[in-house]
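Once you scroll down, you'll see the structures, which are given as structure tokens.
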Structure 1
Amino acid sequence: MRIAIDTFPFLLRSAGVKTALYEWVKALRAAGPPHRISCFPYLDLPETLDHERSPLPRLNTWLRLAYVHAFNKAPELARNALAPRADLFHISIHLHQPPTKVPVSTTIHDMTVWLVPETHTLGNVRANKAFAEHVYPQARGLIAVSQATKDDACRLIRIDERKVEVVPNGIAPAYFDVPEAEAARVRAAYRLPANFALYLGTIEPRKNVPRMLDAWMALRETEREDWQLILAGPVGWEQQSTVERIRQGGDSLRYLGYVPEADLPGLFRAAKFFVYPSLYEGFGLPPAQALAAGVPVLTSGVSSLPEVCGPGAVYVDPLSEAELRRAFGRLIADTTLRSDLAGAGRAHVGKFTWENAAAKSLRFFERITG
């Protein structure tokens, strides 16, 4: 079967979706015959993943941006001519006017614009809802990255559940069995302390970073003595004030900014625990990566996070600063709790591999194309 994957997000600044798409396409290709995987529009897998920039030179990037813009503006006949020749075309949210002469599928990453629209820009809310209106009814099938995401999609926009297949994201092999030497290298490169809690993700409203900072700073000084809360990740919309607050937080807070993908396994492994109090996640790749690296997690007991983290996390109400503060205190003080969570969590996330995701995706594609 010829499967064309819309890899247009490779050209854009992105974090979780770009990582998931990159690893998924790589695993689909590794599955080999009889399936052939091509990338749209005239792209290929980059040698390395960079969340901050396109893998192509500027001119080639702009040409493909123009191509996708023309695709969306073209009438139906022209869109069908521009579409790749394939038995199935799996598209991203950037193609809001899909072709009609090739079967189409897409991925539902989350339902945040319906559930927490205030954490998105108005333009992003409109784009996601327009995509759902134009593409979901036409799609031959839909992939949801978690059962929670499928349940929310079927409930909120009344999708027939028989049309949606749950294919959880995977965790790259580099996150499992991270050598201590790699953790030591990253610790030295970033001048990290012996004891730190780690947050990794975009600094944006949905990630609930200000409340996390409130809870951390509310700890008694004796509780967080010799500890730091280390934050890493790009700055999202309307969050520059949060970054400034981190930078002015004294010795107990530190912001690393964007950390390259190659350093992330060692960064996770070096942490004592990982904190991720997001208001909603379609999957939640960073806490899953932390658990794979053998690090316990403090996260929200909402959306997909209990499904993904299982017995490897301490769960809190993300709207409760008091619960966050208490959980911080427990994980700082209790080494046995951290060890127990780490062991249980690592066993739980062992099933989340990109090989499994690719195999399940291909079976789904075979079924919906007959």
Structure 2
Amino acid sequence: MNKICYVVTISITIKSFFIPQLKYLSDNGYDVTVICSPDEELQTLLGPTVRYVPIEIPRGISASGMINAIKNLTKFFKQENFDLVQYSTPNAGLCAAIASKKANIKIRNYHLMGLRYLGDTGLKRTILKSFEKFTCKLSTHIECVSNSNLKLATEAGLFPPEKATVVFNGSTGGIDLGRFDHNNRENYRTAIRKQYNLESNDFVFGFVGRITRDKGVNEILQAFKEISDCKLMMIGFTDEVDTLDETLYNNSLNDSHIIYTGPVKDVEKYYSAIDCLLLPSYREGFGNVVIEAAAMGTPAIVSKIPGPIDASAENETALWIEPKNIKDLEQAMNKMKKAANEMQDNCITFATQKFDQSLLNIKIKNKKDSLLGRA
């Protein structure tokens, strides 16, 4: 039985994207271990067949924290002698790439979820890009979550094209079509709209994710001021609102047409309640919210950038706009008020045929089999 190990910085990454594939690999002939910073409930979520080993990996730039993580990872990798180590997210990627190289792990697979340095400028951008390039150099294989990010990374000189691939049609973990089942759309829609005192004929735009500048939230709030007879639901954590335009954000809190829900555990119900998802992000690895919404029959307006353009079909499941362009967003929002219903069937077909999690899990296993030379 081949021993494989997944490494990420924090547990929310495992919880959000990887648990189904980890369980599938474990059920199909792999000895699976997961490493991330400590989390008391993660082992319970992973179940009895996937082992969780907590190792502290810092967020942000911390020299001492990174050095300690590399030491601890190297010791553990040497002890376990894994056949394959896969790592995702920038800090875990760098630490695990160095440690697995030092431990002589033969298959070092970098699961590239996005390029963090794109959100920075100046010296910090240069440093983060050099870290990314070093991680790629130490890796024997690279899996990108989207074809457009693969193209972007190769053009930036991070790695040669022949070193990388995209499994199936991309995405971080596909869509659980049992959970994101469009047949439940009307029931979910009625319940959520009742909960938030929304009328059945209200046109509702929605944002799902971290409520922060880089997700294009300033542009959403500014554009929405010019949209008449609509509502806006902002769904997600608000702990990064200090990155937003203070006046815009404070005014939005007093706008009766804008609802802040906080984070939710049943996001599939909220995708059903809204008529259009907004993701005018500055940078994305993929844009899982776009395909999740589509699976529930909800089209999107997304930035025309690597990631979201892989998660949608222009003018069929989404409208594409230029990032940081408020006028472009406003025009697309007005257009979507008429086009949303016509896109619903396209969204469902696109998402269910291209991003079915059960199919992706098979493709991921096949890729691991190939890397390890398994029959």
| distance in nm of label points 7 Å out along Cα→Cβ at positions 39 and 351 was computed and gave 2.3; which structure, 1, 2, did it come from? | 2
| request: For the read-out mean count of other Cβ atoms within 10 Å over residues 119-126, a value of 14.2 was computed from one structure; give its label from 1, 2. | output: 1
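Readers should treat all values here as calculations from the given coordinates under stated rules, not as data from a laboratory. Computed from a predicted structure; not experimentally measured. Cβ atoms are built from the backbone, for glycine too; each structure is taken alone.
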